[in-house]
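Some structures are shown below for you to check.
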Structure P
Amino acid sequence: MISPSIIENLPSRVYPTNGNESPDVVVESLRVDRGTLRVVRDDRLAGGTKQRAILPYLRDLIAEGFDDYVYASPFCGYAQVALASACSLLGVRATIYCEGDQTAGRKGLFHPFSERARSLGAQIIRVENLEEATREAHLYAREKRGAIELPLGFDSESFREHLGREVTKQWAGILDAEKTNPRAIWLPLGSGTLASVFSRVVPKEIQLHCVNVRIFSLESPKLARFVGDPRIILHDAPELFSEPARLPPEIPSNIHYDAKLWQFLKQHAEDGDLWWNVGP
């Protein structure tokens, strides 16, 4: 179930859920140079794709006795919205350390995603950068009873298992509607959570194109697991993470994240390829 406050904020963009926290995907079409691209419109989910698994993930942790969920967020990370909305629904605390907005003209302010998370009840503490956010989140979780620090992108085995189950279910619906598997799936590569899940659950013959949005470099330990994987084709976005996409798509997409795929999709995606657009 999606929080009513989220629905009020995004009245024209949420899926009809009928009480389902992970509703059936909406798939639409976009023209690209080589044909027609299929797009999963998870930008229409109030918490983006991460919404599909965050509630069962937190319920597991609540059962272990945690009631304060601490997170270090990039300034425009959409996971902070998913976390805040889920914590609001479950009646637990979200404490988010987030770097200030890096967008030109907004230095030192909260990004609109941070403001949205705060409107949903999360405590938002603005810091200078992601490194400081990570350090402060770690200290808070270590010192506060009942608190637990969640990894960037919720990149844990438990979350990946929950998301994997949801992607598997949604994939069956996509296949039923499309009648054939796409040649390739295109995904953003930030923390690596999505790439890990999709490489595990979608058919092995499908190529994964992952565009590194440059939260980390491809040489970092965080992303090293994907380098050399023959199933994954890696692309590096030319923009820094703090810079908006040079060529934004025709649909709502995070300009610092998913939207950076569009420049690659427009030229290189083949007819029938699938882009999983994970958030607005």
Structure Q
Amino acid sequence: MRLTEAGLKLGMAAVLGTAVATGAVAQSAQQQLSSESVVETIKKRGALKVGMSTFVPWAMRDKNGELVGFEIDVAKKVAADMDVDVEFVPTSWDGIIPALIAGKFDVIIGGMSVRPQRNLTINFTIPYAHSGMGIAANKAMTADMMWPDDYDSADVTFSCRRGATSCNDVDRLFPKATVRKFDDDVQAFQEVLNGNAHAVLSSYPKPVEWADGNPEHIVLPTTDNLSQGDEAFGLRKGDPDALNFFSNWILVNTTNGWLEERHHYWFKTRDWVDQVSPDQ
């Protein structure tokens, strides 16, 4: 059976009409998603609401009671780049994800590590920071030791906090070494300071603090991360525009070096210590 010219035209018109209708529905759905994005809410409000919890040096109070820290710098720059104000919403750590879901704030910028269980409840951007494990060593005991080869020896003793990632890292990185485990980081560091262990592993900035406070006895064999985590912004699910915007903000500020510079300042130096109250 042959199709007439009129029939062909009618069929093509029907296909075209269906395509146009489908495109219109898709565009309408996209516009609705965009209008419901927290990005649009932030722009209309004129302020970015950030959920965070105080934890040195991510976020803390200076001597005037103002919030300072790595997270604070990050959140302020995000807001400035959006041309809006920033409002911090201090929240207890165990309640920060429920508070985000309840709409108490727009985004978590609080040093939250990406975890599969958390990701079942909220979305994460690409990482913007990588928390690091560092090492502090007894200056006299390690004076003739070469980093890192000489540290992996049965003659070398490490201390670490029992049950922490640092002990696992010692076992992984220095399998030949002896390990002494303690209930907290202070005890583990004291073992090194007293000359009973060659070195201690702990998360930054603690190794820098210990070396800065005991320059005659403690040295940093390296300031590189021995292991790292992945911290990201936390967002409510179902908002692809927000996930796109914040992830691309992180990408841009990773590429231009701004995030690395700020992270180094807060985690690998002690230049900020005089700003902060001593009880933090």
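Every number in this text was worked out from the coordinates using simple rules, so none of it is lab data. None of the values given here were measured: they were computed from a predicted structure. Cβ atoms are built from the backbone, for glycine too; each structure is taken alone.
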Distance in nm of label points 7 Å out along Cα→Cβ at positions 57 and 89: greatest across P, Q for structure Q
Computing helix-only ellipticity at 222 nm (-39500 (n - 2.57) for each DSSP H run of 4 or more, over all residues; to 500) for each of P, Q, the value -10000 comes from structure P
Calculated from one of P, Q, mean count of other Cβ atoms within 10 Å over residues 129-136 reads 16.2, and the structure in question is P
For FRET efficiency 1/(1 + (r/R0)^6) of positions 193 and 249 (r between Cβ atoms, R0 = 30 Å, to 0.05), structure among P, Q ranking highest is P
Ranked by percent of Cα pairs over 24 Å apart, the structure on top of P, Q with the greatest value is Q
